[in-house]
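A short reminder: the numbers here are calculations on the coordinates, not readings from a lab. In this text the structure is predicted, and so the values were computed from the model without any measurement.
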Structure 1
């Protein structure tokens, strides 16, 4: 998976999480991501990794997200892997 595809999945995950205000609050509390940071999500790889970290904490949530956007269930994990490798030399 390339970086652009991984970022797209992470942004879609953010949209999915943000569609439920309670879930969004849980993500913000557990990851330390604040509302101002969310505004720069598209340009912040660390934030996108945090979104995927939160999504992947729950198989139920991951599967609901994948069903919602018609995505293979392994792709969020592959996106996380791609984005975390971007920081390595």
Structure 2
């Protein structure tokens, strides 16, 4: 039962990442693209977390944590650049 629910969750996450990728490509402003990048990062972290549970590998959670930190820093750096204070 849990595996079925997680499989459905993976499908929804991948669908949301695909829709956000479209927004990333056709975004009108740089801010739209940065927000789309951040949403894709969060979706990817959720996907990695579910993958870690399904494969029973704890190391994937470490990867998700590092990816989350790098994604957060990337968004902050891009925001500072767009604000012209970097």
Structure 3
């Protein structure tokens, strides 16, 4: 029982840390994609367990990091397309 709590706690903390890293490094796709996806996966696995709030926070930060990444890159593509038309 004690090992399950430690695993759940470690996974929820790692989810939060990976989510924060994905937000901070949103302009670097090679860092943001793996950390954001792992944050979402780890956060979802620890959803209703012992450290539920930390796991949910990791899930949310992972989603935010990937959303910022997608917004930046879609914006860059739109700007490049519009710049080439003029």
Open item on the list: With relative contact order in percent (Cα under 8 Å, 6 or more apart) coming out at 24, pick the structure among 1, 2, 3 it was computed from.
Closed with: 2
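Name the one structure among 1, 2, 3 that P(r) over Cα pairs in 10 Å bins from 0, in percent of 22, 38, 21, 11, 5, 2, 0 was derived from. All intermediate terms of the calculation are to be shown ahead of the outcome.
Details: 1: 18, 56, 25, 1; 2: 18, 39, 29, 12, 2, 0; 3: 22, 38, 21, 11, 5, 2, 0.
Going label by label, the one that fits is 3.
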